[in-house]
Each structure stands twice: as structure tokens, then as C-alpha cells.
Structure I
Amino acid sequence: NYFPAGSGWHYANTNYVLLGMILEKVNHQPLSVQMKTLIRKANLTHTYYLPTPYPTMILNRMAHGYGYYDQIYDMTDENGSWLQAAGAMVSTPEDLVKWMQKLFTDSLSTSLIQYLQMKDTTTGQPASMLDQSSYSFALFRMNTPEGLVWFTPGLTSGYITGMVYAPCQNIYFAYSTNKAPVAKLQGYLMMTLLHTLKSNFHNSIIQNAPSYCSTLKPAAQFIFPLH
């Protein structure tokens, strides 16, 4: 128990595992079938939901993931059975960018995002201000020294990943790398990559950007929300 219900916020894989079980009950289909349909409709050609041992055809194409305990271990073949609906996914940065773009440009997705009940990652209360670090439905929204970003970080055996959207510059990017200290590396990658990409676009705010882009001041620091 981290805190009394409703008085704080903490990420938990359990919520997504339970959601997967609910989806199976409601739709009368294994989650793997539902995910396969969703992946196909999104045209993600290198993305798989695999809560089982990886097929050799896929395993042989995967970049190797490593973890360090008392020594370095190759963890590439440790599958997502322990994650289930919380993240038993195999994908590529290219497909992650595709998914993030669909999430913020597809008409159905964008209408849903407007009604996300963002919660403050410190208090667990509704987050109505853009300068509050907030979370809802696997998406973080945070103001950073590089401006406002929406992002989803990922962590599995041997790997960390992230997919990021900066709405004021209309920049999307994703990354995947070997497992390392999560908060430190995730924060460094996000800010360094976003700074570089913004520099390539002359740091300009795009036309038709959200109205807050011209008034929201960048945060003084970026503290990655997961440890």
C-alpha cells in the first residue's frame, strides 16, 4: 500500500492486466486475437503481441536486449508472459511512431484524447493545468525544458523504449535501447532527441499549433515520473 485510495498516484502493471481480462470477457475473444486485429488495422507491420515464447522467425530478427545484475545477461528471449496486457509487445521504433501518429491524428482517437481524465502524478487528483505532470490511459503529459510532450515509456526484460509527441512542433519520435537505469536514461534520451529535432526545425512552433503553445513557458526541469 503506497497511500490511501484517492490520495496519490502510482503506476501499476496490474491495472492493465485486469483490463486485458475485462476485454476478453466483454468481447468473448482472447486478447491476442483482439490485439492482432488492432495491429493489422493500424498497419503496424513489425509489431506483435506475444505473451508466449517468441517464434524463432521473430526472435532471429530482434535486436538483442541485455540486463546487468552480477554480470551482463542476454535477455532477448525472455518473453512477455509476465506482462500480458501491460506490455507483452514486440515492435520497432518506426512502428511506434506510426502508432503515436495515429493516436493523435485519427479522428476517433483524437476525440477520445480530448476526454482523457488526466491525473496529477503527485496527488492523483484531476490535472487541469498543462504545467502539471499528468497521466491517463498509458499516456504521460508533461511540460519540460523543451516544451510540452505526450509520451509513453516502456520497460521489459533487456529493453527500454519510448514514444514521444511534441504537439507545438508536430514532432514524433521513438527509441529503443538496451536496459539501463530507467529514469536517468529515459529522461536523457527524450530531452536530447527532442532538443536535436527541434534544432533541425529551427525550434519553430508550427502553424495551427494548439493555442497554448504561444503562452506555455517551458519548465525549468524535467523529472522523469517513473523510477
Structure II
Amino acid sequence: MKIFNVEACKPAIARATTREDLQDIAESICNETGLQHLMFNSANMSGSPFFFGTYGMRWISRYLEMQYYRNDPVVQACYRSFDPVNWNQLDWSPRPAARLRSDSLEHGVGSQGLSFPIRGPFAQFSMLNISHTCDDDEWNAYVEENTCTFLRLGVQLNRAALRLHSGAIPEISRHLSPREIEVMTLLARGQSRSQAAQELQISEHTLRVHIEAARKKMDAANTINAVARSIMMGYVIL
């Protein structure tokens, strides 16, 4: 694997007008560095994903079909962190994570990986992933030398994604209040309305007021949609 010169990519990223342009940039970076894969994905409030990179569609379809995102240690770690996440430092022992790990290897994702959580306006959330197949020592040395470079790349790609993907930033009237965030979090964790009200020590009527306020702010059709948008916008961390 070779050192990556992020400055050389800036003009191409700035000129990008389509997702295909960003796809070409991702492939070019892999060719230049020798990395197995580079993948960028962003949460989209309109419901359609925005992603580009070198993962094969066979793996992307498999990942979604098996709903691996529900138990993906990488995704969970990135939601909880502002720092890059090295895959070889995560716990892959739980059965769902081990199944994901094995399946990803069979689909050529790579035995090593580094993911960068990126946060933008209105709690917008994206991830940049790089992956490769090598031993821990080689990967850790590459990570130590190139983390800052790929972090800068992630920020630039996220700016381009926000510019190209109009649905990536929702138009909301106001930010959620701390209490509304608490309510959405408890509902997202599977609690019933009565359980959430009891934990927050408020009446169910007051809870419904907070839910309705959050729903309107999120421009959501119903409570389930409001909870989903709260998660995607980074208000709720599971």
C-alpha cells in the first residue's frame, strides 16, 4: 500500500457534478494506493441512500438483504465516536458480528479496515471506509501514517456529497429539545410509551406532547418515521 496524496484529489472532488464522478475518484484512489476498497456512505433524510465506492453490488445487496447494519460493530462504533475506528480493535465475537465478518471476507471486503465518522450540518452523518487484506502489523503501521490524510479526504468527500445530494440535509424548523431527544431515544430502544413515560417520570399525555413536537420538527409522517429520522440525523445514539 502506498501513501495517499489528498491534495492531488481536491480539484477533481471540487469539479464533481455527479455520483459517478465521485465513484471514479474512489476507484482512482484505490488504484493509486493499492487499497482493496474505499467506500463512502451518507444518511439521507429523504429515505434513499447516497453512497459510492468500490464495494461490489453483490456485497452491498447482500449486506442490505441480511440487515447486517443492525449488528455491524463498525457502524455502532462510528455512531458513538468522533475518532477513526480501526476494525481490528472491535469485538467480533458475538454471533451476528462474526457472521457479518465471515460473509464480508467471502465477498472480498478485506480483513482489515478503518472507518471515519463524519458529521456535518443539522447532525448529518456519513462514513468513509477503507479496507485491505494484510496482517495486523502492516495495517496498523499504514493506519498510523495515513489516518490524518484520509480524515481530510473524508471531509472533502462529505462536502461534495452534501453539495450533490440535496436530500442529505433535511429542512427542519427547529432542533429537537433535550427532552424530545430523550423521548425519541427511549422509543428507538424499543420501549413502549408507558415505559418511556415511567422512566422519564412524566405522564403519558406529556410524553405524547413531546412526541408530536418532535414529529412536526422532523417533518415526519408518524412516530416511527420520526424515530428513524432522529437516528439518521444523529440525535439518537443507540
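The numbers here are math on the coordinates, done by the rules we state, and not lab data. What you are looking at is a predicted structure, and each value in this text was computed from that prediction instead of being measured. Cβ atoms are built from the backbone, for glycine too; each structure is taken alone.
One of I, II was used to compute distance in nm of label points 7 Å out along Cα→Cβ at positions 128 and 176, and the result was 4.1. Which label is that?
Values: I: 4.1; II: 2.8.
This value belongs to structure I.
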- Item | Of the structures I, II, the one that 21 was derived from, the read-out being relative contact order in percent (Cα under 8 Å, 6 or more apart) | II
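Check the numbers for distance in nm of label points 7 Å out along Cα→Cβ at positions 40 and 208 across I, II and tell me which is largest. The partial results should precede the final answer.
On the way: I: 3.2; II: 4.5.
Checked I, II; max of distance in nm of label points 7 Å out along Cα→Cβ at positions 40 and 208 sits with II.
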- Comparing FRET efficiency 1/(1 + (r/R0)^6) of positions 104 and 200 (r between Cβ atoms, R0 = 30 Å, to 0.05) across structures I, II, the largest value goes to I
- Note on the structure: One of I, II was used to calculate helix-only ellipticity at 222 nm (-39500 (n - 2.57) for each DSSP H run of 4 or more, over all residues; to 500), yielding -16000; that structure is II
